[in-house]
Structure I
Amino acid sequence: MAQVGLKLVTLGLKDKNTGKALIGKDGLSESGLFPVTTRMLGAKTANITNIAAAGTAIYGNNAKVDQTQTKGEPSVALNFNDLPFEAKQKLLGRISDGKGGYLQEDRPQVAMLIESETLDHKYSIYYGFPNGELQEPSVNTQTDTNAEVRVDDALTLTSFGVEEWNNEAMKVYYSGAEDFDYDAMILDVFGVTTSTETPGGGTGSEGGQDKSTKSKK
């Protein structure tokens with residue numbers, strides 16, 4: 001099945017003990033969910049690699065007869081146009097020194113849901129990552145010319161398996177499936193339900209869940 005576009009990336013910080021998204025000042029919004037909406041200029045790319053890995057070949061009777069099963073170790077190269085500064089520092093595990101500086105400390109557990117669409121735009125395809133760490137490998141600052149030169153937020157998510165998913169690190173969801181349940185998917189990935197939202201959506205422009213894809217299309 002072909003897919004088109006990158007419709008929405010939703011992020012959340014999770015409590016490493018409970019597996020639930022942190023809410024309020026400990027998290028990224030009052031609901032715990034942080035959709036990177038068009039108000040933040042959205043996401044440009046979410047390139048998922050290492051979804052699957054080849055196993056070790058097993059030979060018998062002078063031929064390859066099988067191979068061992070190997071779990072993939074997915075990572076996601078992300079490019080956001082303009083993440084809010086403080087939210088980005090939280091996602092990376094940078095802590096404020098109280099004087100405007102942010103110092104790297106332990107990286108938090110990050111959950112992420114990526115939404116793309118089918119070729120006819122009728123249904124959504126989601127890629128869920130319940131347990132990961134975000135890093136910013138490099139920052140390439142550049143001078144403006146006669147035109148503005150932007151440097152986007154280029155981050156990398158390294159994903160880890162969870163017991164609830166048979167130690168797999170990624171799950172794929174399809175809104176066209178007969179038994180698809182949006183709320184169950186959010187609970188599955190972020191450990192919270194959308195009922196924790198505040199009316200009007202979270203804390204200003206950085207919070208709240210975009211419900212444009214909640215219902216099966």
Structure II
Amino acid sequence: MHGQGIDSGDLAESDLVTGYGTFRAVAFRNGPGSDEHLALVLGDTDGHDGILVRVHSECVTGDIFGARRCECGDQLHAALGDISREGRGVLVYLRGHEGRGIGLLAKIRTHVLQDEHGMDTVDSATRLGFPVDTRDYTPAARILTHLGIRSVRLLSNNPEKGQALRSHGVHVAARVPLLIPATTDNVRYLTAKRDRLGHDLPQLNGAAHRSRP
């Protein structure tokens with residue numbers, strides 16, 4: 001792989017055989033002492049435009065344990081499937097993004113407020129004194145630069161994620177929907193993401209809509 005953006009001491013690479021094919025696993029960090037992240041790279045990306053890219057925020061409960069209150073795990077696997085079918089692409093897995101950056105302990109506390117007091121994912125975080133979203137996409141931008149990608153087609157339903165990557169110099173040529181069907185377990189969470197966080201979720205057209213404050 002060719003490109004600049006990450007020092008060799010903050011980078012390690014190897015092949016990783018998965019159920020979606022053999023990827024190049026690129027472990028990296030944004031400098032000593034920072035979180036370690038992972039990019040799964042399929043095919044040649046150096047100097048190419050329109051690379052299919054998923055920038056995925058860590059979600060231990062959804063990604064590892066298959067929690068149904070969010071769609072994170074389903075999105076992770078759907079993105080890997082899309083990249084595999086395309087034959088080229090990158091999944092960037094950003095650690096330290098748990099609960100939109102508030103951490104696992106605080107996220108579990110928000111679940112209590114949601115379950116026992118009917119709060120949504122936004123109000124439960126702010127009730128605990130946290131910002132709505134503290135995620136930093138600088139590491140994602142740096143690894144995409146390192147991989148030599150000229151422009152990306154971003155797998156995301158969140159327009160603000162594309163704006164954040166653009167602010168770090170990533171050319172986002174298009175946003176590709178990554179829609180997961182709503183269920184009785186996740187519809188409240190998805191509705192809050194649509195109505196409170198501005199996510200583009202047309203599969204929720206039958207859900208009650210509230211104006212974003």
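Any read-out appearing in this document is the output of simple, stated calculations on the displayed coordinates, not a laboratory observation. Note that the structure is a prediction, hence the values are computed from the model and not measured. Cβ atoms are built from the backbone, for glycine too; each structure is taken alone.
When mean count of other Cβ atoms within 10 Å over residues 145-152 is calculated, the result is 8.4; to which of the structures I, II does this value belong? Label of the source structure: I. If you line up I, II by relative contact order in percent (Cα under 8 Å, 6 or more apart), the top spot, with the largest value, goes to I.
Suppose you compute helix-only ellipticity at 222 nm (-39500 (n - 2.57) for each DSSP H run of 4 or more, over all residues; to 500) for every structure in I, II: which one lands on -9500?
Numbers: I: -2000; II: -9500.
Computed on structure II.
In this comparison of I, II, the computed figure 50, 37, 32 for Cα extents along the principal axes in Å is attributed to II. Determine which structure produced the value 15.4 for Kirkwood radius over Cα pairs in Å, for residues 65-160 alone, calculated from the coordinates; the candidates are I, II. Derived from the structure labelled II. The maximum of mean count of other Cβ atoms within 10 Å over residues 33-40 over structures I, II, that is, the highest value, falls on I.
Comparing I, II, where is Cα Rg over 2.2 N^0.38 Å, for residues 25-112 alone highest? The structure with the largest value is I.
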